[in-house]
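The data blocks that follow each hold one structure.
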Structure P
Amino acid sequence: MPQELPVLSDEQVRSWIAQNVRTEDFTGRRTLLIVPDHTRTAPLPLLFDALFQQLRPVVASLDVMFALGTHPPLSESRMCRLLGISPEERGRLFYQTELLNHEWDNPESLHTLGVLTREETLEISGGLLEVDVPVRINKRVLDYDSLLVLGPVFPHEVVGFSGGNKYFFPGISGPELLNFFHWLGALITNVGIIGVKDTPVRRVVDRAARMIPTERKAVTFVVTPDGSARLHGLFYGSPEEAWNGAADLSGRAHIEQKARPFHTVLSCAPPMYDELWVAGKCMYKLEPVVADGGELIIYAPHMEVISVTHGRLIAEIGYHCRDYFTKQWDRFKDYPWGVLAHSTHVRGGGTFEGGVENCRVRVTLASAVPPEVCEKINLGYRDPDSIDPEDYADREEEGILLVRKAGEQLYRLID
């Protein structure tokens with residue numbers, strides 16, 4: 001089980017921000033606060049209110065951008081709900097605060113900071129990739145004097161641990177760097193990178209962030225693993241410094257070790273995972289403890305779509321292990337590499353020999369996605385109405401694991 005760690009009260013969180021987020025870092029400055037969307041567990045209303053109270057009296061301006069990556073845009077009403085702003089408060093207290101969606105697919109919204117050269121990508125990837133990669137970011141960052149990231153840190157399938165500079169890349173970046181480092185993570189594999197602190201992908205993200213001309217700060221935090229959005233701790237400083245402390249704490253809070261693998265895992269997707277693009281985390285975090293030939297069921301009765309943004313492409317390529325793509329590279333190299341990475345992360349490890357794919361784990365969707373769609377994209381199907389999660393409870397000795405809120409807690413086998 002994760003180690004027992006202190007849990008902060010709301011009052012302690014407010015006090016910590018008042019004592020640690022230095023107002024002199026923002027006095028007289030136009031400041032952009034960069035925050036997560038609804039796909040991350042976070043006490044965002046509490047943290048936003050505490051930061052607003054701390055900074056609004058001293059800044060020249062304070063606006064908010066949601067680090068969507070390639071997720072769909074949010075309505076203003078939804079942004080307000082995520083921040084804890086009521087309609088009445090929007091017009092009375094926050095009328096000067098601009099709320100912004102990132103637009104990853106709108107070239108007019110992006111600014112090119114520079115290029116990661118072939119030599120750099122070859123070196124940083126350990127020889128896995130050798131390409132020139134434009135580094136583009138939302139051009140609005142150039143309108144501000146200070147950028148302040150506010151986001152949680154969890155074990156992450158692409159970068160090792162999320163958070164920090166990842167809120168810039170891919171949070172508010174263009175697609176080129178996103179596709180590059182997601183595929184780099186896929187080549188290393190989910191099991192090889194998730195929950196590892198020093199990774200080639202983290203080095204890519206940090207190197208790109210150093211190209212941003214605007215001063216960067218971050219408040220990172222670690223939530224409790226029970227889904228309550230309470231906090232174990234907060235960290236402030238440069239994104240690198242704040243992420244470093246939070247990643248260490250996340251490694252203590254968010255990694256659960258099991259003595260043996262399970263032949264059946266029921267991985268329950270929370271409502272915030274409303275498409276497989278994000279519900280894939282229910283596989284990523286549990287793949288290490290599924291036995292060879294075992295089945296992982298993503299139980300998501302509420303989920304109706306594979307991906308709003310990338311669904312058409314996923315329907316074309318399906319879900320496959322890494323080697324299915326690498327050994328047919330001429331066939332797949334022109335697809336967005338981020339989509340290929342998502343595919344192999346959800347499908348997990350496997351081989352492709354002699355035209356035959358053998359995946360280590362059977363991945364089954366129990367959702368509102370129809371069986372014919374599941375078959376087309378190379379995933380199993382179960383009628384969610386045929387599953388009662390309680391039938392899977394307390395059966396670990398039988399090789400059956402129930403995870404009631406999957407996607408943020410990493411499960412590993414004891415070494």
Structure Q
Amino acid sequence: MSTVLFAWELGGGMGHLLPHRELLSALLKKGHTVHVASRDVGRAGVAFEGLPLHYWPVPLTLDLPKSVYQPTVSFAQILHNVGFANVSDVALRIAAWRNLFAAVHPDILLADYSPTALLAARGSQIKTVSIGLGFCLPPNRRPIPPFTTLAHLSTIEQLMHDESKVTTTINEALEKHALPKLNCLADLFHQTDAQLLTMLPELDHYPDRGPAEYCGLPPERAGKQVLLPPGTGRRIYAYLKPFPAIESLLNLLNQLAFPTMVACDGLSNDLRQKHASATLSFVDADVDLTKLAPECYLAITNANPTTSARFLLAGRPVLMIPLQLEQELFAHAVSRQGLGTTVRPNEPQHFFPQLASLLNDQVCHDAAMKFAAKYANATHNRLERMIAIIEQPKS
């Protein structure tokens with residue numbers, strides 16, 4: 001059996017951890033030893049509670065550049081902003097990852113948004129697998145395409161310049177360790193033994209990616225069984241994080257008086273008590289959506305890929321209020337497919353028109369039902385296919 005190292009280096013939230021629980025659990029059952037190197041060991045412990053894993057903190061940079069790109073229109077600009085602007089710092093992190101490899105002796109590296117781990121594994125006998133959502137695993141292009149919602153702010157010259165700058169920094173750091181250099185930035189993720197996209201092609205952050213190994217979503221985790229508030233009318237489920245205009249949305253939902261459940265991660269008890277009513281209840285975020293989603297007419301989310309996709313796969317459209325770039329790109333993909341609508345969090349005046357559109361217009365509902373029917377039986381061999389790819393001997 002093999003020693004597997006699952007790595008999560010960049011990004012925030014449980015979306016880089018929870019979707020992989022099924023896979024790591026299956027690898028353990030097959031007799032593999034599994035280590036987890038996480039940027040947040042505490043979150044990893046919660047996500048993988050009960051699994052006999054070995055935990056390690058990942059090396060993170062404290063040397064962020066003083067001058068950053070804002071807004072970020074490409075993946076190269078993001079890498080520059082999060083720690084790939086200083087050769088010495090990148091080289092030091094590569095060294096730290098190589099020390100971690102020396103301690104763990106992994107045969108297989110599963111890297112979710114872990115570019116430095118992939119750099120450290122170059123030229124080694126470790127089998128490397130890039131895994132995760134489309135945002136964290138850009139397409140194999142030179143230059144990597146700009147983000148769709150910000151493409152109008154970029155030019156091919158700027159994309160090439162920014163990518164060349166980051167690639168040069170990375171290559172100088174690799175040279176310090178006598179490791180193989182990149183020909184282009186996409187090599188970082190595609191000069192690996194496999195690439196696994198844990199999403200559906202229609203919902204990819206990069207709409208023109210081309211052929212890829214789309215693995216779909218893992219099955220829903222068993223969460224808490226909850227009941228929607230009693231009452232008549234179309235039932236609504238909202239999964240949200242706090243944002244400045246959230247009270248405007250809660251007021252609107254109370255005015256509509258449809259049975260509504262809000263799972264709001266981080267909302268204060270005072271606000272919950274203020275807005276709770278006979279038709280609107282609050283629950284913790286750990287909700288079992290298997291039975292709940294089909295009972296609802298629609299969902300409201302911050303364009304969280306997993307929760308939003310759960311409702312789409314139940315044939316329910318989504319109103320999305322994205323709070324950051326990755327969510328904005330996912331919302332754009334959903335809207336492009338006619339599966340939902342998007343509202344900016346700082347434009348509460350649009351909450352009612354967009355919500356009313358989803359409540360009264362059948363077009364998105366029909367599209368969501370068609371989407372759900374397409375994937376109704378598409379996940380039966382998902383896990384087996386992923387494990388077969390991971391366990392295949394290194395080429």
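Read-outs: derived from the displayed coordinates by stated rules, not from any lab. Values in this document were obtained by computation on a predicted structure and should not be read as measured data. Cβ atoms are built from the backbone, for glycine too; each structure is taken alone.
Tell me which of P, Q gives -11500 when you compute helix-only ellipticity at 222 nm (-39500 (n - 2.57) for each DSSP H run of 4 or more, over all residues; to 500).
Details: P: -8500; Q: -11500.
Label of the originating structure: Q.
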Which of the displayed structures (P, Q) returns the greatest value of relative contact order in percent (Cα under 8 Å, 6 or more apart) on calculation? P
If FRET efficiency 1/(1 + (r/R0)^6) of positions 54 and 110 (r between Cβ atoms, R0 = 25 Å, to 0.05) comes out at 0.95 when worked out from the coordinates, which of P, Q was used? Q
Comparing FRET efficiency 1/(1 + (r/R0)^6) of positions 30 and 78 (r between Cβ atoms, R0 = 25 Å, to 0.05) across structures P, Q, which is largest? P
Identity of the structure behind 0.55 (criterion: FRET efficiency 1/(1 + (r/R0)^6) of positions 14 and 62 (r between Cβ atoms, R0 = 25 Å, to 0.05), calculated), options P, Q: Q
Origin of the value 16.1, where mean count of other Cβ atoms within 10 Å over residues 310-317 was derived from one of P, Q: P
